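Readers should treat all values here as calculations from the given coordinates under stated rules, not as data from a laboratory. Keep in mind it's a predicted model, so treat the numbers as computed, not measured. Cβ atoms are built from the backbone, for glycine too; each structure is taken alone.
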Structure I
Amino acid sequence: MPETGGGRPEARAPWVIVSPGFHRHGGMEKANLALAEHLLERGTPVHLVGHQVDAELAARPGARAHVVPRPRAALLPGDRAIDRRGRAVAREAVAAHPGTRVVVNGGNCGWRDVNWVHYVHHAWTPADAGAPLPLRLRGRLLAAAARRDERERIPGARLVLANSELTRRHLLERLGVEPARVRTAYLGAEAGWGPPSAEERAAARAWLGVPEGRPLVVFVGALGHDARKGFDTLLAAWRRLCDRPEWDGLLVAAGGGRGLGRWEAEVARLGLGERVRMLGFTRRVAELLAAADLLASPARYEPYGLNVQEALCRGVPAVVSARAGIAERYPAELGGLVLPDPDDAADLAERLLRWRGEMDAWRARVRPLGERLRAHGWREMAREIVGLVESGAPANERSAAPVAATEDL
């Protein structure tokens, strides 16, 4: 497999991190990149096993990238390749340095050291009734494989890191992980993503073609066939609102995915073409949030909710489902922004109406939470994780590390 790196002999025990990727364009990938950056900054060599590794990260002294090509046809073979390569790299590193630490993500690799869980497949059954039959069948197979991998690989880890108390609860209740082995470490925030200046907001609105004074609600998330993100609930609520003469909001949905065309057709079918704009995939989320007045995230299952956190950091109020991990960080005074039932479009519409009547007040109310979230940046998250690993779980020399059942998968 291709390997790249910044060189330099490994004088101290390295870490091996097995992740889908290490880059800034996805929540899990961004988190793993931040952990790797912190380790390298403190002089710890890092093996990076994934499909995509940021070129700048791979070139840093002490970094060694093991890039696993992603098959075009299916996700499952790619996941198996990540597992095989991750275990091979871990075996080699542990043989050379018995104190090596190995961090895997959920069920992606069968190595029993540290498992950093960002998503619990046992907590969600895909709701993809609108998908073409071949995609539904493929989704069922992938979901079943993911659940099997979770059962085999997560409970036996020395230390399990959860990205929220919601995730921790699911690990205990759905997978039977021993409570003493699980620690919660919230995802870091973009420390520089504060409330926008007037000039930045004006430029962002000009980019979108939205005049100042028109309420702008945004949705940020993947638009696949699975209804997990709750975009159908948001559209149903939006249709109710647009029937009311006093409602003047514009909805901009940012996100790509296999279901994007289906959702574009649904917007047209509902006659919302003038009130809903489908932006598609974009890397300009910071600008989108600079222009926004509110983010709506009525997800049916969300282990954490990095999109919500980023909005709050930018000073943007966010209506969030109670089934999202980040909702547990909302103080009582923001309870009006928490949607108890993500299937209740009528309730969501009423909450949006109440927000519209107090837009400035809600922006002021969320400011303290945004400041607290920004204070726990990616570097602080990485320090916390390293501290938990080094103080909590024994290193690999103490016991056999691979999961034997997955050796030949």
Structure II
Amino acid sequence: MISIMFMPWCQLEDVCKVGDITILPFKRQKRLTEIADADWIKICEVLASYRDIKGDNVNDAAIVQISGKKVIDAWDPDKINSAAELISIACFSAIAKRKYFYFCESDYCNSDCFTLVLQKLESNSDGTALTLRRRDGCSISSQSMQKISISVPVHCHTAKNISDESALSEALVSHRKKLLVKGTWGRWNNAIACFNQANTDSDNIRDNVEWVLLSSAFEHLLEAKSKSHKVARKFCEVLCPPNNILAKDSLRFSDDKPRISDDEPKTLRYEWMREFYRIRGDFAHGKLVPQQPMKWTVQEHLLLATIAFPLVIKSLLVKASKYILTNDDEAQVACFEGLANTLNFLEAPPCPKENRNSHWMQLLDEYNEKKRREDTKNKIQKAIAEQEDYP
């Protein structure tokens, strides 16, 4: 049976190539020249079943094409599984690119926007085969495409012009090939999958579930043993800002008595990760509300974890010579502890600077401005030195 793979809620900005797959932006009013006329007609018929929040046919979606295959073709399970993994990488790269506290539709998406549909088509008919998952297997029913209507999840309809971070996805695809040969890609694949599942933005996913998923993502990626201090130590070894904030000097721990059992002062990011992973134990053992004392709120923890995980991925790719940190990456690494040290950072700062109505954006701006001044100073000093050396 022939099939088509597509993402009905992914309003892609441009063509996205990830390994052996190409994700094509579907726009109903603009036929893609890469797709044959007969296939385009069939695609439009299939996507007519998918509706936007107003109940109209979706006009923007994404079509998945596997290298060497047509967009509508018969695919073996291995090809489908490989394509799903690569789409997971594209999804992760798009989430890693999004901006926080910057309320613009083109700068934010979630993993449900990358919901993948494998639609089986009945040859020479206007019908489609629907496969419904069950715990005891699956059931298949044939339906007329004209009688099917599927609506966009509310939390996906505002995501417009989605794009991935191409340098990051290319680095991950390259690293994936190496790890597949070594047989260790499973850890990375599972970590990325957990991270994506924790970032659906769906109201049906509770905070405690997202917390456990994010904790698992860090544990698998860092290859750490299931102990909070071991995960925290690995985390600190990978994420290395130019300047540390010690926990004992931070606002979060200002009222604490020194812990004389510690051999050396711990950084704030160490204490954050140790608390984040420690609280995971409450959630993993059936408690819906944390029973242990916390320096950060639940929502603060989840945001910090979501910012930190892509930075850990990038730092590991740098170590593997697969990626170069961008200026924005460097700024986020440098400002992560500053955000963790800020009290009530989810609230707007008392004195917003221009349109920077968040502590996170102000921290990034301050870092970038300081770096620009340092770069300018270094250029001037270099020019003066060169002039003095000129005979």
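Descriptive notes on the structure:
- Structures I, II, by Kirkwood radius over Cα pairs in Å, for residues 171-282 alone: label with the highest value: I
- Origin of the value 23.4, where Kirkwood radius over Cα pairs in Å was derived from one of I, II: II
- Looking across I, II, the calculation of FRET efficiency 1/(1 + (r/R0)^6) of positions 59 and 211 (r between Cβ atoms, R0 = 35 Å, to 0.05) that yields 0.45 traces back to II.
- Among I, II, structure where helix-only ellipticity at 222 nm (-39500 (n - 2.57) for each DSSP H run of 4 or more, over all residues; to 500) as derived comes to -13000: I
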